[in-house]
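Derivation of every value follows stated rules applied to the coordinates shown; laboratory data play no part. Computed from a predicted model, the values in this text were never measured in an experiment. Cβ atoms are built from the backbone, for glycine too; each structure is taken alone.
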Structure P
Amino acid sequence: MTVAELVQRQWGDHRVGLRSHRAVLTHHEVAAGAAARAALLVDLLPRGAEPHLGVLLDNTPEFPLWLSAAALAGAAVAGINPTRRGAELARDIVHTDCRVLVTQRAYLPLLDGLPLPGVRVLVTDTDAYRTLLAPFEGAKPGESVARPVRPDSRLLLYFTSGSTGAPKAAICSQGRLAAAGASLVAHFGIRPEDVHYVCMPMFHGNAVIADWAPALAAGAGVALRDRFSASRFLPDVREFGATYFTYVGRAVQYLLATPSRPDDREHRLRLGFGTEAGAVDAARFEERFGVRLVEGYGSSEGGAAIRRTPDTPTGAIGRAAPGDDLAVVDPATGEECARAVLAPSGRLLNASAAIGELVNRGRNPFEGYWRNPEAEAARLRGGWYWTGDLFYRDADGFLYFAGRDDDRLRVDSENLAAAVIERILSRWDRAAGVAVYAIPDPAAGDQVMTAIALRESAAFDPAAFEDFLAAQPDLGTKMPPRFVRLVPELPLTATNKIHRAALRGESFLCEDPVWWRPSPGAPYERLTLQGLSALRDQYAAHGRPWPPSATVGGSAATPRT
């Protein structure tokens, strides 16, 4: 099936299909609006040009309408990240061959002066846009096509998030997106009367693939929040009657950090589906809100997927999806890693041997990157799909997420994974959010550093933190953080994932308060100018470069005293 067929199926359905705080549309009106925009798109595209359009929008109704329009027209949508700036933003638009860019007035300043040759800009919240669209408002689905619509027709050119290098535009076809939506409908029992709350940004694959697509496949309603807001989450859920939502990264932690209320369970919400919430916060979320969170794994590229089953143990993601031959391998040798040895507490006892990169050695639906053969070759080395994510697998075949490939730490010759340490530190009842990352050790390898955002009215008590660490049965001897940075809030990417590159770059050379252990096992103390001088001497004594992040914002950074 194609996404275009799913959009056409909405024709004649007069139930509420799309809601925001400013608009309410029936399914039929969504299909009609998509048909009008498809006709406009076909009219605007130059002859012979790639039928690609960029969408630089918040989660307004125009975003899903243009996704549906592109499906009907046989075109492809490039989701443009509004946090990109200048040459990087222009590169994303030009690289994906967008001939039309759909945006809103709030983002016009981002486009000022950018070299965008041959790109027609449509500004949705203007009279000019409504005038341009008016002649096409009688169109019907399927009447206007730029290219024939087939299951293998490109529909999404979604940039994969990354901390370094130019982002890659992953291709997703109509058939793959429709199949992904149908799979989630079957897995979660999604019904036509459900309402999917889309609060994650739609320029990212999570919101489209895991939230919008299953709603479209089931004939369920969609409710939009322009941008994620922790304080507006429950009011929105109640107002829209939402039953399902997706999350990425630290969204769950920010929801848990809001003040609890007696009516926290008064809503229709029954399920949240996403990644990186962690078992501790998932349990807290269900206890407080009465909503089950299901952790899943599936790359936007489609190269590997993990399915959760009822017998999945705490902390695990699940097993390989049917048809996937997933393995955890050592990227240096290509050999499969040893199975994880877990203590009764859940502590991983053989991290160095068990943690490796997740690969799919069998058939996978990865459809490539737009005009980036080098990235495709790196992703498909040796005929396998390399995810770039760290995992370990227990004796029963259950897979546990251990972080991104660049989230690996090597402390005293022992390999550690940031995600494993984060899951433990997030149990601390004073922490609203935790990030773990590596900084260079003065002699060799890495040291563990953590950034902690404290809960409202909580204070950092070093003795209480040390007592907490000592009470964690699965905290290995190399895992306790040498440095603790206290942040007002964790820096996030536009997709609510921790911006570890920024944290690593600043290390302990930041303006936030930093606590450290001058030697292993010593009590935590404030990092002062005297301590910073001692660290500099240690780096010099071992011939190790002082961290290149010694300048922040163009000037030497020193700890706040």
Structure Q
Amino acid sequence: MGSQAMTVAELVRRGWGDHRPGLWCEDRTLSHHEVAAGAAARAALLADLLPPGAPPHLGVLLDNTPEYPLWLSAAALAGAAVAGVNPTRRGPELARDIRHTECRVLITERSRLPLLDGLELPGVRVLVTDTDAYAELLAPYAGAEPDAGRARPGDRLLLYFTSGSTGAPKAAICTQGRLAAAGRSLADHFAVGPDDVHYICMPLFHGNAVIADWAPALAAGAGVALRRRFSASRFLDDVRAYRATYFTYVGRAVQYLLATPPRPDDREHTLRIGFGTEAGAVDAARFEERFGVRLVEGYGSSEGGAAIQRTPGTPVGAVGRAAPGDDLAVVDPETRTECPPATFDTAGRLLNGDVSIGELVNRGPNPFEGYWRNPEADAARRRGGWYWTGDLFYRDADGFLYFAGRTDDRLRVDSENLAAAMIENILARYGGAAAVAVYAVPDPVAGDQVMAALALHDGASFDPLAFAEFLDSQPDLGTKMAPRFVRVVDRMPVTATNKVHRVALRRQGFGTAEPVWWRPPGTPGYRPLTPTDLTALRAEFQAQGRQHLFPD
């Protein structure tokens, strides 16, 4: 790759003088040179807008428009940091994110202005990119040239919010040096070159799109094509139009693509690889069979504290082994001892999940750079000198690691700890299910009960008898794993990054207007959950003094 660059600013500067097309979005095309020139102009404007002495932070509240990578590049040149603002946040929570990251400038567009109505954002200068006023403000800086000399590898470049099930999101820090190194590493790993085109359809306010898609393209001098918002129906049309070769995904995006109607030309495109997480082995195989594109499942904690690399020989279902330099272990968080290796049956199904599943930790040096203004969260991540990922894994005897869910996806049923992802992997075999989510709902007496949400294939209906028979036929479905409640949804609720919105599902529980089926204790099959059933359940919770947990 020949890159001696230690900062993202240096990578941006390399585009100066390169007049090949480098950035596409809808009907707009910019050359690499125009991207570098646009970044230089915005960096010069930013230097005049940021007040002296304040943290050089700007917020970006945009769809995936050309302005987003231009401002990422501008911040790199200016030695500033971008806080990607999640447009699904609302009201006081949205204002909190902007104030917490101490943004002095907020970049947005007219379609997002209603989100700012009534918010208290003292000292924040708002720039609206699709207005004449913005063009006039930027015009005097049009002659600026990119200067990478102001940036240092240790300068903050990203403040990206990590999603969590409780509490306010935390703003993880990513410096220029770490992002440049990540970009170079991924570009090398996937043999990305100047003739590649990266299709960015995941939101740029999320670390996945910036770290795993934009950064390697920048490091390789590759082109970037943007989709304002993810669209499964437009995916292949975009890939063909931009001659895209690489994309990233998170969450259920792959399932949405598989749910589109098959076409005779599904394999007629330039795409060669997809890189992401949470597609699942079954869907990854279906994707390759249908589209001819290999999906590479990877793992890297959002904060950079641990990474797993997929290498040749990685078993089906495994993520890979620890990246070089990482001392990864799967440990019991209470005893801090390593969990025993996983054992499997002849079909490859996990047999000892009750003892082999634990939290993934990195016991060695790692590049975690902390959270902005959050020492408590820093300490929680670095407990006892280890980096705790917050993710559940198990490890086979050969050292291959398998993802088993998030720590907040753990369920406790009859004093037994279960991982939601493990149950989801089993329920995904059910023929009628297009998407599955498993989560905890409170038990009237103690702990949790298992609840599942099912999104069915078009034209399918939920057959309670067939579903119960399916569960009974699964040899690796533990006695505590079968869902007590099954919610049939028209569409799986997801976050802005296409991850299942388990917080919303848990909050709604079985008190939802959508159809819910349940298997009362001691009964073999499922039947509809009726208002009479809910009244009786509420009485049980009240009798046990747990009425405050009843999901209304």
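Structures compared: P, Q; top value of distance in nm of label points 7 Å out along Cα→Cβ at positions 125 and 205, i.e. the largest, recorded for P. Among the shown structures P, Q, from which was the value 2.5 of distance in nm of label points 7 Å out along Cα→Cβ at positions 181 and 253 calculated? Comparing all candidates, it corresponds to Q.
Please state which of the structures P, Q yields 6.4 when distance in nm of label points 7 Å out along Cα→Cβ at positions 149 and 485 is computed from it.
Working: P: 4.8; Q: 6.4.
Clearly, the read-out refers to Q.
The value 21.2 for mean count of other Cβ atoms within 10 Å over residues 77-84 was derived from one model only; which of P, Q is it?
Matching structure: P.
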